[in-house]
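Every number in this text was worked out from the coordinates using simple rules, so none of it is lab data. Model, not experiment: these values are computed from the prediction. Cβ atoms are built from the backbone, for glycine too; each structure is taken alone.
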Structure I
Amino acid sequence: MFSKRTNWKLTPNRFTEAERELRAAGREVLDLTLCNPTRAELHYDSDAILQALNNPKAMDYDPQPKGLLSAREAVANYYRKQHDDVDPESILLTTSTSEGYSYVFRLLCNPDDEILVLKPSYPLFDFLADLQDVKLVPYPLIYDHGWQIDFPSLSKAVSDRTRAVVAVHPNNPTGSFVSNAERQKLNQFCRQHNLSLIADEVFLDYAHDGAPRPSFAANQDVLTFTLSGLSKISGLPQMKVAWIVSSGPTDKVTAALGRLEIIADTYLSMNAPIQLATPVLLEQGKSIQPLLLDRLRTNLAELDRQLTLQKTCQRLQLEGGWYALLRVPVTQSDEDLAIELLREVSVLVHPGHFYDFPSDGYLITSLITPPKDFRAGVERVLGRLNP
């Protein structure tokens, strides 16, 4: 009755079952996996945000497949101020980066074509690939005094069915940016194999050292699709505004945009109120990003302070993003350890296998958790791991 592309295992995993059991029993759980900024006890300008949605122009239906020009100009202005010049005509609005990925996968791939995706990384691509009948082929990040792309493995992963390479800048959860040298090698690799580059930059503005990193949105060497949105830039995941920026050789960009516009026109998923509000919502990033960066640095300093008091665990280097990665002793699977921490000390952390780490010994914690909960949760976790 159902398509093979939706033949997923729908039963909850053991970790999720354990969490549900504790919450059903009324146990208080310290959540060190919090990724929803709207529940992180931050101050938003609610009046400005809500008033932006109350625009009389929303009563007029003006379907624009790429999105309203006013909204696309606001996105272009964001890049102009933060990163580089971007033509509003190269921008196509979507409701989410997930939808953006779906559009790009549809644009580039026939059934069973391949996309190269890095591991470890956020476990989103598998479902998107299934829905678009695309095959994912992993290439690794390796850790040696910081995370690096394993280019020899990337070269081995390419085939005649490969259509694109995904780069996440910075990656989630490793917090590693694509270096300038790696960017040049990626461009060279894509040119050599006639591939497109897909750059996910949702955490781009959250460099912990405060030094801006260059965006792929102005990458001209190869056909590039840069994805981002309000979810992280303005801490507004519920507002559902994201985009694709197409860049590269003019002939390829023109051809891509023409096809993307038809894909977008088929769905017309963006609604008028949210598009009209986009300029105001993007401006909210100016006030929410300093709060989030302060939270990230505060929690990271607290984590490092507590780690100096023990010798069992260590934090791996990170440059940006909202997460920290702990290397822990391998006495059991990461999932078993995370379940034990949940049941024994009532702390929720993610096991490394959720992000396709190649081996056990990794736990992932969010850095946007309210500091009081973060401090108490880390104390419990490290206390359990250092009896």
Structure II
Amino acid sequence: MTHDQAPRGASETGDPLLLTPGPLTTSRSVKQAMVHDWGSRDGAFVAINKAVLERLPEIVHGGERYVTVPMQGSGTFAVEAMLTTFVGRGGKCLLLVNGAYGHRAKRILDIAGRAALVQETAEDQPVDPDALDRALAADPAITHVFVVQCETTSGILNPVAEVAEVVARHGRRLLVDAMSAFGALPLDSRSVGFDAVAASSNKCIEGVPGLGFVICRRDALAETKGNATTLVLDLYDQHEAFGRTGQYRFTPPIHVIVAFHQALEEFFAEGGVAGRGGRYAENCRVLIRGMEALGFEPLLPAGLQAPIIVTFRMPATPDFAFGRFYDALKDRGYVIYPGKLTVAETFRIGCIGRITPDQMRGAVEAVADVLREMGLDLRQSAQAA
């Protein structure tokens, strides 16, 4: 197959497909929702925002026990707001770290002047609930535990339910970064006890970037008054303002929120977590099966791989140039991600966004076409090695 004959990736609006963990490919209707203007204090926009905030706790079966507090900005704004609002001046947070986003949380707490310590595992290994059990038993000063549900540094799925059980048994509080997993992987507040979970608009709900949010246990949020280290990122004050006025304290990303409302409608129409997560899981299966057939090696075994983003080891042959590979795939309509690991040379391909299994098959065919253009047969190279 020549380059001109190779399948070309394109979204509903003709853009390249973003095989990344977010920002990601969105539907035409989500984009279309942003073509109008609203006043931030207009009744129509206030009603749209209220609907967004009320529906989000349904995804974690939160009922009346949980409330959504939105936070203008990227997902990291929401994570920082969660950590600095819930971990008070006398608190101490144990961070379960197996990738870049756990380390980022540690930096947030250090800058905020909050006591924090790290329990670290390798980037290709899940966090360890048994080690957590020992750490909590040894240090009664620990008040909170932080865990990343899916660490997209590698694509690994962490055992959040097991972590939550240990945390609850020791009477401590759990904070979850579900940024890349929220809406695709189950997180049920009825069985997994957490004070707060942070996520954002531009991940598995398939909205656009610009809005983070934290789903907070109502009773726990009520205890956080005065904890925040900044005005803007104070979840308690943000929630109180909504209670008084129904509005944001400061200018909200209006178009992002209206697009997110449309994305939520499409999320529930697809079947919620089961439907959205099922499509992503099939995308992941198609991707891994196809890439392995071409001679690429996934970093993680199937039991640790979340269907969010897949990390592949860089081919050992010196003839494989990642920059050329990346550009050639982009020319064919597929945008992937460089690696983020500190221990190995890798690249990553995302499974989320408005992408179908057929489009993922097209991506694998495009990879095969690029390898032919580069004159590489990775299967033959592996056998020769």
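Brief remarks on what is shown
- Comparison of I, II - label where distance in nm of label points 7 Å out along Cα→Cβ at positions 111 and 359 is highest: I
- With Kirkwood radius over Cα pairs in Å, for residues 191-254 alone derived as 12.9, matching label from I, II: I
- Taking distance in nm of label points 7 Å out along Cα→Cβ at positions 55 and 87 as the criterion, the top-ranked structure out of I, II is II, with the highest value.
- Structure (I, II) behind the derived value 0.95 of FRET efficiency 1/(1 + (r/R0)^6) of positions 23 and 287 (r between Cβ atoms, R0 = 35 Å, to 0.05): II
- Which of I, II leads on distance in nm of label points 7 Å out along Cα→Cβ at positions 63 and 79, largest value: II
- At a computed 19.0 (mean count of other Cβ atoms within 10 Å over residues 175-182), which of I, II: I
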